[in-house]
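J.: Next up: some structures, all given as C-alpha cells.
Values quoted throughout were computed directly from the atomic coordinates according to the rules given, and no laboratory measurement underlies them. Keep in mind it's a predicted model, so treat the numbers as computed, not measured. Cβ atoms are built from the backbone, for glycine too; each structure is taken alone.
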Structure P
C-alpha cells in the first residue's frame, strides 16, 4: 500500500505545470525524492524524517480577491492553514482533513481538480526544529465576509489571529513575515484566476 500511495503522490506532482524555474526544480527534486525510497511522511514529531510532505490549505475569496493568512504560533509567521500529510494519506485528503480539524468546516476546492496549484520546498523557521517541508498548496474557495470559526481547540492551539488580505496587500507584505514563496504562489494563482 505504501508504494501505491507514493506512486499516487508522484503522479500528482508530475501532472503539475510549473509557474517558474524554481517550481520546475522543486517538482523535479520532489519526484527524485519520492523515487529514492526515502520516507516522505513525517513519522515522528517534530521533524523525523528531516524532509517530509505537508499541505497548505489556502482559502481564497475569488470575488473580492482576498487570501486568508493566520498568525502561526510555532513559525511566528502569517501563513495559510494546513499541516503534515499523515503516512498513507493522499495530500488532497490531508488538505480537507486539516480544514475540518482546524476550522470545523468542509473545504470546497476552488479549481475542479485534486491537483495542488503549487509546490515548494522550504526550510522551516520559528520555534520548531529546522527541517525541510515539501509543501503542496491546495486552494479552497471561501467567502471572506463569513467569519472563520476560530474557537476550535485545534485553531486556538495553532493560531493567533487571522486576516483576510487582498492580493495587493499580500504582494506588498514583507516576505519575511510569511512563507518565502507566498508572492510566487499568489502570482501563479492570479494567472489561474484570469
Structure Q
C-alpha cells in the first residue's frame, strides 16, 4: 500500500465531503470559523475503506498492540467498524466496541457494548473522528478502564491541533492521527 498516496486521497475526500467554513460551535463549546462534519466521510464507502486501511497500516508502523477498537458514540461508531473490517481484511481480529455517553436505561445498563468479544484487560484503541480538546476520547478511555479494559492509545482521523493530544497524554493516552486540520484546509 502506498500509505501517503492513500492518505492524500482521504484528506481530499474529507475536504470535499466534510469541511465547511462559517460560524460554528464545536462539541467542546468553542467557537470556530470552520467545521468538519466527518460523518459525511466516515459513512461514505471510500472514506470508510481508506480509514480502515490507513489506521491498520499506521498502527502496524507504530508497533501499537491492540485487541479491539472503540470510542464514544456516535462519531467513533463508523470508525470502529471501518478499522475492525480493515484489520479483518489483513487476517487480524480487532472487535469493535461502542462506548455510550450514558448507560443504557434497560437490559444490561452498560456503558460499553461488545464486551462479549473481548477479554478483561484487553488493549482497546480509543477512536475519535475529530479531536479538538480530546474530551470525548478522554471520557471514552475512562469508561473503557472502568469496564476493566486498557486504553493507552487513541486514534483520530483529524487532529484540529488545539490541545487534544496534550490532554490525552495527561490522562495516559498517546494520540495518533491520520490527518491534521492544516492538511485539510490546504488540500
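J.: When relative contact order in percent (Cα under 8 Å, 6 or more apart) is calculated, the result is 18; to which of the structures P, Q does this value belong?
T.: On the way: P: 25; Q: 18.
Source structure: Q.
J.: For structures P, Q, which has the highest computed value of FRET efficiency 1/(1 + (r/R0)^6) of positions 73 and 145 (r between Cβ atoms, R0 = 25 Å, to 0.05)? Provide the component values of the computation, followed by the final result.
T.: On the way: P: 0.45; Q: 0.90.
With respect to FRET efficiency 1/(1 + (r/R0)^6) of positions 73 and 145 (r between Cβ atoms, R0 = 25 Å, to 0.05), the highest-scoring structure among P, Q is Q.
J.: Given a computed value of 1.8 for distance in nm of label points 7 Å out along Cα→Cβ at positions 17 and 57, which structure among P, Q does it belong to?
T.: Q
J.: Identify which of structures P, Q gives the largest calculated value of mean count of other Cβ atoms within 10 Å over residues 41-48.
T.: For this comparison of mean count of other Cβ atoms within 10 Å over residues 41-48, the top structure is Q.
J.: Taking 2.4 as the value of distance in nm of label points 7 Å out along Cα→Cβ at positions 25 and 105 derived from one of the structures shown (P, Q), identify that structure.
T.: Among P, Q, the structure yielding 2.4 for distance in nm of label points 7 Å out along Cα→Cβ at positions 25 and 105 is Q.
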